[in-house]
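Structures for review follow.
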Structure I
């Protein structure tokens, strides 16, 4: 297996809904494109450390043919920045929290907002809304937004296919 040429971590609040969905989708897209990319996810909060993805998030993924069953939630810390080339927040609050957490400006510069890679996203509507506690359609909507943005991100990765 090829050594990952690029390392990405998707980050949301609890690491049980949006960021695991983004990681699963991006892994599949990168694999289909033949790209050697390490994909991970984490949360800014500690509530769900060690737990699985939220069941409705897993169900939304399954409806689209993805498997998120091996996910284990973890918290992103300052030391994690060195392990990634890109740290992708799922909403503006995540991005702000991550930039505050960064040990220096160089590490803070790795933090981006996922929907900035979605060419169809409106300028004023860049967050992937947190579906936690919502209905199936909320998880499906979040997955739609994540998928569109992951396609855009894949197209902009600075590695060869």
Structure II
């Protein structure tokens, strides 16, 4: 049940991240076109693109983890038994879960600190804490997915929907 929920959330996050990336692409094309046609681009287009792409990436990370699309170096494990590879994969998943959890936590703490400081973007004067706060959910979801994957692998249980299987 929880595995299906996490898989569905990862899918929704990835779709939303894709929409954000498409929005950034539209913003960039529009700004470049305006710059070429009127010499007046969209003010703050670069900072908006940076914010948007950071958000899109953080929302895609859970889907990447779910699908096992991270870089895997299996040179040293090619000759190991499948059970040993599964254990190492489980340990790796738990380690990356810890990293994602640490990043989510520190990003959340950073959002509070930036909010307290009243920091804004240089051109558009957008509150910077929005950016930090928007990154934390994707990282937290990736941590939950990786942790569950790691536990299942270490217990020798199938990953089911946590390995890109059916989410419905």
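Identify which of structures I, II gives the largest calculated value of Cα Rg over 2.2 N^0.38 Å.
Working: I: 0.95; II: 1.26.
Biggest value here belongs to II.
Out of I, II, which one gives 2.7 for distance in nm of label points 7 Å out along Cα→Cβ at positions 5 and 109 as computed from the coordinates?
II
Identify which of structures I, II gives the largest calculated value of distance in nm of label points 7 Å out along Cα→Cβ at positions 45 and 149.
Between I, II, the highest calculated value is found for II.
Can you say which of I, II returns 1.7 when distance in nm of label points 7 Å out along Cα→Cβ at positions 21 and 133 is computed?
I
Give the label, chosen from I, II, of the structure having the highest value of distance in nm of label points 7 Å out along Cα→Cβ at positions 125 and 141.
II
For structures I, II, which has the highest computed value of relative contact order in percent (Cα under 8 Å, 6 or more apart)?
Answer by largest value of relative contact order in percent (Cα under 8 Å, 6 or more apart): II.
Quick check: -11500 is what I get for helix-only ellipticity at 222 nm (-39500 (n - 2.57) for each DSSP H run of 4 or more, over all residues; to 500), calculated from one of I, II. Which structure matches?
Among I, II, the structure yielding -11500 for helix-only ellipticity at 222 nm (-39500 (n - 2.57) for each DSSP H run of 4 or more, over all residues; to 500) is I.
None of the figures in this text is laboratory data; all of them are computed from the coordinates on show. Remember, predicted model here, so these are calculated numbers, not experimental data. Cβ atoms are built from the backbone, for glycine too; each structure is taken alone.
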